[in-house]
Structures are given as C-alpha cells and as structure tokens.
Structure 1
C-alpha cells in the first residue's frame, strides 16, 4: 500500500518525529487529539498515526501558546492563522501581555491552562500561570477556586490513566513549590497565632497540607509546616515546642487505612487539650467516627477551614 503524501513532495511524519519536532510528548499529542481535536492525523493499515507538515506546525504553535499561559481548551479550535497571530502577539513565553483570547482571567480558564501545562510536563509554566492567577484573583480566591478544583482534576485524571505517574509527580511538585512560597508571607504580626500543618503517619500525599498551610499564612497565621507522614508523638512535640493554637491534618489517601484511627486517638492523648485538632482532605470523611471520638474539627472544604481559623482567632 503506497504512503499518501500530505503535501507535495513531503512524506507524512511518524509520532516519534512529531514529538521531536514539536517538543510535545506523544502522550500529550494523543490527549490533545482525543479531547480537543487539535489535529486529525492519517492512519495506516496498522492504525499508526501519520501527521502532515501542517499538523506539525499547528501542534508547535499550540505548544508555544500554552507555554505563554493560554489554556489548550480555549485555543484548540482556533484556525492556524489565528494561532500564528496569537503566538506572535505573545512573544517569548510569559513576557508579553495577554491576548484578547485570554484577557479575562477566570478560575475555569486558569484550571484549563494549568492542566495543559501538566499534560506538557512543564513545571515552570504551571507556576507562571498560577502567578498570573494570583495577581488577577488574589491569593485566597486562587487557592479556593483554582488550586482546589485543579487538584481534584489531576487526581481524577491520574486514577483514570489520562495522566501518568510522572505527570502527577511533576504537577504535585510544582504546585507544592508554589504553595510553599505563599506559606511564607513577607510580613507577619508578632502576636500572630501559630498553627502546625502536616499529614499523619501513613498519609504520604502532601499537596493538601501545603494548600492548607498557604491558606492559613494568607490569613495571618504563623505556619509551622512539618511535611508528610508525621507520627503522633512527633506532631505533639512540635506543636508544644512551637506553642501552636491548632494542629491541621490533611488526609487524602487512602480512605481506609486500618492504622490511622489509632494514630488519631494517640495524637489526641498526647496533645495538650487546649490545642485544637483540625482535619480535612478528600479522604477525611472516611474517618468520621474517629474524628468525633477525639472531638476534632472536620473541615470538609477549604472555605470551612478558613471559617474555623477566623473563629479560633476571635
């Protein structure tokens, strides 16, 4: 069977060649095709993809536009001529003003843009887009309306196989780094109350705790961030030494850890009674009975957590 030529004198390109020329991974190219219909490659008799030179040029323009902060979902269907104008208008990624396509920064648009950067495995773009959103929305709204739904979307995409382990790890590291910057405010009142933020033993997923730490810092709390998987006795020792008013625990995965209930009970026993225990995270509801028995404050959302911080300060 003869190979069709996409343009006169030009052979169609294999996935490997396209990935090399565009700077996109094969996984991202396939996702963009399936979800956003960015290009429609030819297929061989054995179902291998073959791309035209026009496809390669279009995918390259889309990569450049997403690196500049445009959400793939917002630009995927633009004609190639408009993509060329968009990229030309932006100039080097991150340096140029927003184009008319994305002049109105919205939470959903930011989630889309960051998810595109996640697909591209581009941690710098993830942080750059979050920075833009912080300027447009403010820190608290960015955390509540962008980062929270973004983390949910990444988790669902990872569980469904849309994202690989490498995608999830790179995204988590970039978001955790960004949240770490927000958790260290430039100025803090000398009398600011302190809160220790961590995850209990067995809970290795740390991004939820980093989100809580950033939110508390933006509310004027002095945050003592202890990372992930802290044993109960170590949490109590750090809380006592830092004279914290509250301990915030993030429980994300798993939701059925057989040892976590005992660990929460142990922490309540060794923690001074005046220190409030606050628990949140996607899997926290699975331990509702244990949380009730230790009189912990369950914060089912970031908004509920912030409300509890306000109440504690009053």
Structure 2
C-alpha cells in the first residue's frame, strides 16, 4: 500500500521523510494540490454502492483505496497553477481531492478537519488549560480598556498575532514583540489583539510529537540576552538546540492535548522559566522539524516515516471515516 504526501514542491523537510520511506521499500507518492489540473489528475467513480478513486501524478497512477496513510504536510492551494486559475476552480478542486481522500480508510497525519480546528490559537490555549498544561495569562480583545487593565495586572507583556503568519505571498512570519510600559492601547479597537504575560525564560523548548513519541529540544537563553528578544525565531543567539527530557508533569498533558485535538503530529512551543516550569505557547499541527533534527540528531523524520508506514487500521474511528487516534 502507498503513502501519499500532500505538500508543495519546495518542501525539503518532506524529502527527509521520503528518504526513510524509500529505504524501507514503502511506496510513496508526493502530490502538490496546486498542480491540479495540470500535472496532477484525479477520478472517482461511485457505482453499485462502491467507490473507486485514482490519482495520477508524475506518471504514476495510484488507487485511493490502496493508500495506507496520507501526510498533509504543507500542500499548495488546489489548482493554483492551473492554466486558468480561479477561486471557483480552487473550490471545485479542493472539494474533489479532499472529498475523495476522506472516503479512503487511510490514516491521516493530520486529518484536514482536525488540522483546520487546531490552527485556532484561542482554541489551543483553552485546550491546553483543560489538559493541565501551564498557560501564561492571556487576553484577546478589541476593548482598549480591557487591554489597559490587563497591562496594569501584568506589567510585563508581549503581543503576538492571533492567526499566525501574515497571508501575503509568500506568507510572512510576524514576530512576538515586547509591549512597552507606556503603550497606548487605543488601536486595539481596530482589530483583535493577543496580549500575554511575558515569561522570563531561561530556555525555549520545541517538543515534536509523532503519535505518542516525544522528541524534545531545548535552546538555552544567554544570560546577557536582550529582554526585547522574546521570539526565538528572530533572536540572535549562539546557543544550539540540544535534546532534552520531557518533565513528568508535561508529558500526560501533551498526550491528552493531541488525543483531544485528534492530531497524530504536533510541534509544541514552550518556554522554560527559572523554576524549570514549561509554559505552553502554541502547538503547530504542521510545524517544521528539519532544523531540530539537523542540530540535535533526533530521528524525527524516521519516526514520521515509521508512523506513515504502519498498516491501515481495521476499524477506522474518525467521524469522517479515517483513523486519527494518536498511536
């Protein structure tokens, strides 16, 4: 049976997983939905109570019924590279592709429905709280007065986007920034603003979870670090990412989070304070892992390949007919 990887052409991180799948002899097909209706074709037949579907890409014809797993890595917008792209064609292509794939018994990493829900940061914060993970005091508001009162209670604040990357082409990462003590919060009225208590950190943590396997990496904060450099993605630091253990208090909460979110993969970001407490910041359901593997040597790509190569479950459990249980 075949592993289907849905991702863009430039995704070198996916290549790391493909190498391991090829090494073990597992058939794999890589498809970018953006190539529908050009280099990628599809067909589905619903006759006499049965479904037969096929995908064609790179000269290969793949049976949808013969998929063992689908890795929704970083797919392009369906039909974005068609001869005459349009919003209508994109919607038609998306409905056809993902609708057919939902009809298979393949295992998902991650199921599109679960992935869409998991992108909502307010939802993430509440789920993390319910799962017992420490979450910094956070306010999401369009009320300037609420922002001012929150700042009085928590003088040390950071501000970050609610939605993540800015939707330009290509998307642009928006850094988390420190809030100045004399900030005028009047502009809060013009758009939802996420304010969060700034944790004085001694390290950043990236916890990559595949099924139930946890691979954690730690990046120490320099003692002379600029307090305004709160976003590890943009801060200048010579400290390397190093493997680390997951605290016993955190591990059950992380697994509960993935189970409730119906995710098979999650890239968790935490910050570690001076007491050693890991504070939850977010969970990216398709977060990058290549940089962690390169620096730490942790076998993340191999672990993903092993998960994708497992046999199809006998009895799918997801409401849409696919098994997304964490295993």
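Assorted remarks:
- Label whose coordinates, when Rg/Rh (Cα atoms, Kirkwood Rh) is calculated, return 1.00 (choices 1, 2): 2
- Computing distance in nm of label points 7 Å out along Cα→Cβ at positions 143 and 215 across structures 1, 2 gives 0.7 for structure 1.
- Winner on mean projected area of the Cα convex hull in nm², for residues 159-222 alone once structures 1, 2 are ranked, highest first: 2
- Looking across 1, 2, the calculation of helix-only ellipticity at 222 nm (-39500 (n - 2.57) for each DSSP H run of 4 or more, over all residues; to 500) that yields -15000 traces back to 1.
- When distance in nm of label points 7 Å out along Cα→Cβ at positions 175 and 303 is computed for each of 1, 2, the one that comes out at 1.9 is 1.
- Look at relative contact order in percent (Cα under 8 Å, 6 or more apart) for each of 1, 2: the largest one is in 2.
The numbers here are math on the coordinates, done by the rules we state, and not lab data. This is a predicted model, so every value here is computed, not measured. Cβ atoms are built from the backbone, for glycine too; each structure is taken alone.
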